[in-house]
Structure P
Amino acid sequence: MYHGTPNDNPSSRYSIRANLFNAHLRYLKKNHWNTILFKELTSYSTYPEKTVAITFDDGYADNFEGAFLPLVNYNMKATWFITTDSIGKHAHWMGTHAPETQILTAEQIFNMKKTGMEIGSHTCSHPDLTTLSYQQQKIEMSESKQILESIINGKITSFAYPYGMHNSDSISAAIDTGFKLACTARPGKFSSEKNPLLIRRITIFDNDSVNTLARKLIFSDNDVSLKKLTNYYYQRITDKVTGHRN
């Protein structure tokens, strides 16, 4: 899960410099990782083991040059979850207006879809869905879906919960809106979650180096600090020794 890809150091820890994102892509390409669209996870068993679905939340304008064009250059693909109220405007939930908060235009979204990328819904206004009624959540999802379908002239079947926040009404609303897959912000492999409307993702932070990305791909976790990995291996060795003694 990526967010913004500005040229300079990002102001949000959830965004990543464009040149660092490009380094991530080089790593994936060099190490023979296969990229698929989020909607293609429904056929995940047919893909190679080293397969990843790259996703972007919100739809920041700097993604066009900082992520979309590099992906095309590497012959890779990704999915964008767009907040429709802010298309061609600024991300109001970010607080201040700045180049980093600018959102993609409808024309850019259409061109990205036409080039083989997937467009998914991220609601209309980017609310914490758990604070809304079922009907309010349904409106956020369905109106966003309709707007995006009119922009790309195609079907929208993928959804991402803003902030990763959801409840039982969110899942019901997603089903009733017609989404086939939806994702949260909980870490883990795709196969670790059986509910297709609660798919897990690994968050990429602003200072995640290529080495950090490599560890995240191995452990499917947001925290892959050396301290945590040391504890992990220590526990494995301890369990093995204990098992032998038993």
Structure Q
Amino acid sequence: MIPTELIRYKQTGRAITVLTAWDSLSAALVEAAGVDVVLVGDSLAMVVLGHTTTLPVTLDQMLHHTQAVGRGFKKPTNEQPLVVCDLPFLSYQCGLDKAVAAAGSLLKNSCASAVKMEGAEPEIIAVIERLVRMGIPVMGHLGLTPQSVHRLGYRRQAEEKSDQENVLSQAHALEKAGCFSLVLEHVPGELASKLRNQLKIPVIGIGAGSECDGQVRVTADLLGLSSKQPPFSPPLIPGQKLFIEALQLWIKKQHD
């Protein structure tokens, strides 16, 4: 799938599904489940590498895990999900040339067909415009932006009317800059609904209500594997409990 196919999905009213993957095993699972988009998110810093924020993960680590994701797919290339890779902290905030090199290396050396970036400050808009001109598709991300944790925390964003107006303005700027879609995280549902109706690109929500063009979730959260569940992503199964009990049963059998 090419990134602009998501715009056609929005136009036809087809809901877009996005799940994270971080290695070949998780990639095989979400592909087999039939997901549209696989996001190799910088959440792997917390889910896989044990960090308390997304900030420590490096570009080399993102590339390493994206390559592993590609090796996990089983379907023919033309039937595989679209792969989007997060650009990690400081890989795109330090100048246009560095951002192009970072994004280009991901597309050149992995299965990723697009990158995701957080924010819509003037410097970020300039980077997005440059990447798009260079043929690198970009997914935007507004609302709760984890790379800004030291400024915003993990609390719900855009509660006040003035903040909502700012998000609306930023979203339009991202669309104008050339983003093919927008992730909107942990904001009021009415704001997401308004943006869905205003933008031509799809709005993909996470903790942003049900009236979005699609939804994205961290796969480990849905499978109940995360040590701390986000309030907007309850587990579908008690994964940790089930797996620990199964392993305990095996260990017990070895001792009997």
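Quick note: the coordinates plus some simple rules give every number you see, no bench work behind them. Bear in mind that the values here come from a model prediction, so they are computed numbers and not experimental data. Cβ atoms are built from the backbone, for glycine too; each structure is taken alone.
A few comments on the model shown:
- Of the structures P, Q, the one that -11000 was derived from, the read-out being helix-only ellipticity at 222 nm (-39500 (n - 2.57) for each DSSP H run of 4 or more, over all residues; to 500): P
- Comparison of P, Q by FRET efficiency 1/(1 + (r/R0)^6) of positions 88 and 184 (r between Cβ atoms, R0 = 25 Å, to 0.05) - largest value held by: Q
- Value 1.9, calculated as distance in nm of label points 7 Å out along Cα→Cβ at positions 136 and 168, assigned to which of P, Q: P
- Set P, Q, criterion mean count of other Cβ atoms within 10 Å over residues 56-63: the highest-scoring structure is P.
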